[in-house]
Structure P
Amino acid sequence: MNMKMLIVDDEPVICQGLAQTIDWQSIGVEVVGLAFNGRQALQKVEQNQVDIILTDISMPDMDGLELAACIVQQHPDTKMIIISGYDDFEYARQAIRLGVEDYLLKPVDVDELMGLVKNVSEKIMLDRKVNSYPKEAELCLVESVLMQDEEKVKACIADTVSVMKANDYSFRQTVHVCQELELVLKRKLQERLPNRPLDEVELHLQNEMEVQEVTTLSAIEEIFVNDVIRILGEVDQSKQNHWVIENIKRYIDKNYQLDLRASELAEQHFITPNYFSMLFKQETGKSFSEYLNGLRIQKASELLLDTSNKVFEIAEFVGYKEYKYFVQVFKKKLGLTPTLYRRLNAPQDTRKKQI
């Protein structure tokens, strides 16, 4: 897929020359428009997809620096290259600090310009692929480490590399995605285990000098696997499982009135719904729904005795949208309907407070 480039210069002859005399197609770039000041350029970016802006820095109405400030803020995925005269050198450096990708000094060397645009194009494609790696790979790796399953770690990484190969990722792009995925894994685990020394785990895939000596995907895959197994070695399964469930229980205790779903809680903790169900039952002796209903019924029974609110109001307050279902669950848990429970247990001096 071609990168789409907008050329901006207040001199139409220069704009047209840059667009028509350079073989942009040879480096996978398509010129999709010309603009003669920053304001026109901004309008074109608003109306069309633009990946790269090649712009002069000195222009009337809105100069290259003002344009850069707007693009960086409003269209951060669009990369900018600035062309400046020697007198604008400090001006160009200021643009770089704003987030402009690079700059060239006039007179422009065509080969240098094409090389720079090509590099920026490759960076854009790499960023897109790094940021679009399969999210299931992240989930799979986190769960594999939590389960202390080396074989699943290997399978997750092998599948991830295969997916990238099938989608025509270059060798370098694959390495970048694996590096990013490894760091994401480490960060997700460190968030859960603040007292574990995960920062001390040596990750060879992050060593650029070491990676540069590798020439095959199988070797990269092996380094990645070994790194994750070292991370796995720092994770104590029983303590980790206990921490995850304790954290989820605290969340449920605080938010039991909301429409809580096991699948959403599993996603928040980067584990699959099946593993979440198994782990929750293992750690609490109850299923998620049993635990949640038990907590809600406990709160409801307290409110039935401590307030004068109607039963349907209490049902709604503790998180039940359907009154009949609330009564059904309440009776199953306590052997009495809410109304009978209140009648038999409420003290003579029941407080007439409202929830």
Structure Q
Amino acid sequence: MINKFTATALTALVVALPAQAQNFDDPAEFAKQKDMLGATANGPAETPWLQHYGDVMADTSSFKKDGPHTICFSNAGVNNPWRVVGWNTMQAEVEQHDAIADFVVTDAEGSDDKQIADIEDLLAGGTCDALIVSPNTTAALTPAVEKACEQLPVIVFDRGVNTDCPVTFIKPVGGYGFGIQSGEFIAANAPEGSDILMLRILPGVDVLETRYSAAKRILEDAGLNIVGAEFTDGDRAKTKAIVEDYIQRGNQLGAVWMDAGATSVAAIEAFEDMGLDVPIVTGEDQQDFLQKWQEIGMNTIAPTYPTYQWRTPILAALKVLDGEAIPGPEWNLPQPAITNDNLADFVNSAMPPLHYAACGCEGMPGYPERWGGK
């Protein structure tokens, strides 16, 4: 029996080439993503993981080969709830395709050095027909991706790299779009001139850096007072302590902006535990946040970075190996935002607190139990 989920030995030692700088505050890309947020995507709305904006396609005819195929995946890690949901979704997608003989996976566990070694090891094995990469950080993984592109078709998704050598880069509209959605909501709804605390997870990841730069620009242009930008490491206790500290300093917080939603409930609880009204606290489509929002009647927004994007690289790799044109060099997927108007459509009490609602997984084999539901 063919095992679709195998791992390779991680023995290669690789020295990374010098990191390449990237501009995370690009006005042209900001404008491009703002336009996409208001545009209509190509393809059926019921399969958003296959939709795309624009009509530029990548010619993949040179990669066509007979199957079944070995598809390799270098994953940055499964080190937060968003990635866990996405990984479950990707595995369910793989299992639906007889054209995939083997799915070889490495897990970098959040380490640049390990992911660079993982990719080198996959290339040395010589069995991959296509390589999917979700980079740990942007600049550090660029040389490894460029080396891979010299040997086989590469598909990058979720987080980008500073090269256009992959066949395509799959992502929702992007980090600027996320920052625009949340920043514009705060600018329109927070008290005039109020204090804003910006909470971030970690530096150096393009999609997180651009979320921050876009929101910061909008908030400053609106005349709001950004009193701090702090890294939480995605830790709930640390998040809560930071918010409490800013409250105790006497800041009149009109909003807490989050570059991701995993610790949004902890930020809300900081206000509740101090007996204060909860201001705008942004989040994502994580169930604990959505349910808390509905329970206490907040006025907020949840931009999404849909986990249904984990389906797309598998489908893209199969299309590439069939020589079928795909959107490229970027494949931009729809990026919906959850608002008070559509909140009820995403709340699902049968799913666990850390489940991300925009998974596109509801019709997949094993749903909902595979995703922790009941």
Structure R
Amino acid sequence: MAWLKPPPAGAGEVGFDDRATLVVGSIGFGLAIPRLTGLFGPYGTRDGVFWLGLAGFVALATAIWLGNRWLLFKQREHFDWFNHPLRKLAMLVVANVLYTAPITVAGLLAWFALAGLPVDRTALQVVVLTNVICVLFVTHGYETMFLIRERESDLVRVERLDRMRVQAELAALKSQVDPHFLFNSLNTLGHLIQHDARRGREFCDTLADVYRYVLDSGQRDLVPLADELAFVRRYHRLLELRSGGAIRLAVDAAVERDARRWRIPPLALQVLLENAVKHNQASAEEPLELAISLRADDAAAPAIRAVNALRPRRSALPSAGVGLANLAARCDLVTGVALAVRPSREAFEVDVPLWAPA
């Protein structure tokens, strides 16, 4: 039985261990309500039927608690207070009343028959009303606890998201501003200015655009796919100006067509292109291509698929291994869908989840 994590509606599972509450509450209600309402009649602790009835009332209270608990968890699978507050309230009240009242009536009629007592309609009505009120009170307690736990979970999630966003921004900046990248970029810029001023100016302007996007996107969890495509093309142009035609970028027409529809974690495509360049050989004679397309599997969540051939460098460039790890963490936190990485002998394939705003 899933004591700790009943399935709530909405993102993420939250829960609490209610076993002690269930045991104490069931026994407490099973002992207190019959005594307070006079259900035992003339029977006392010296009578065997008294103890039989006591066990039956505790069992009845347990059945009522467990049944309403199950109904509460099923409600949470389909309704939540934020999207359907009135429907949620109505369904909770109706379900609790329609379950609690009949099972209480059936249990009390069985007790009167077993004990040989006449049916006390007044006691019957009082016990049914008392049980319904107690169930509504306990359900309110459960819902309050769940709301508190969900609030705590949301705060932790936001804190983790902010921390990972800062880490991703720093990782992206480090990957762009590390000495190796700056050394190559400045060498390239110096060479182009001396030998091809027009291309040198283009390199300088493109480099500035790359840094501007990195800084601007650091404040956002998701960006339009169209913006990310424009950025990765600028980044690719830097690589192209530096290494000629050794690096190629191929974007499928379907991606271009739906680019405004989707959102993606910022710098995601740049991380994949940078990862491909860092770990694979490339030359003008044997260029390295990163192919970007939409995942064709309709049954799965929407995603961008990036594929490059595997041609490992003979001497790999230094790598901290945090690029894909940070991207995977951001995807999981922002979209709730994991980054899918599928290396093989021939190719390296990554699916980046997409999100469509309502």
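FYI, it's all coordinate maths here, none of it is from the lab. Just so we're clear, the structure is a prediction, and the values are computed from it rather than from any experiment. Cβ atoms are built from the backbone, for glycine too; each structure is taken alone.
Annotations for the structure displayed:
- Sorting P, Q, R by mean count of other Cβ atoms within 10 Å over residues 113-120 from high to low puts Q first, with the largest value.
- Top of P, Q, R by FRET efficiency 1/(1 + (r/R0)^6) of positions 41 and 65 (r between Cβ atoms, R0 = 25 Å, to 0.05), largest first: P
- At a computed -19500 (helix-only ellipticity at 222 nm (-39500 (n - 2.57) for each DSSP H run of 4 or more, over all residues; to 500)), which of P, Q, R: P
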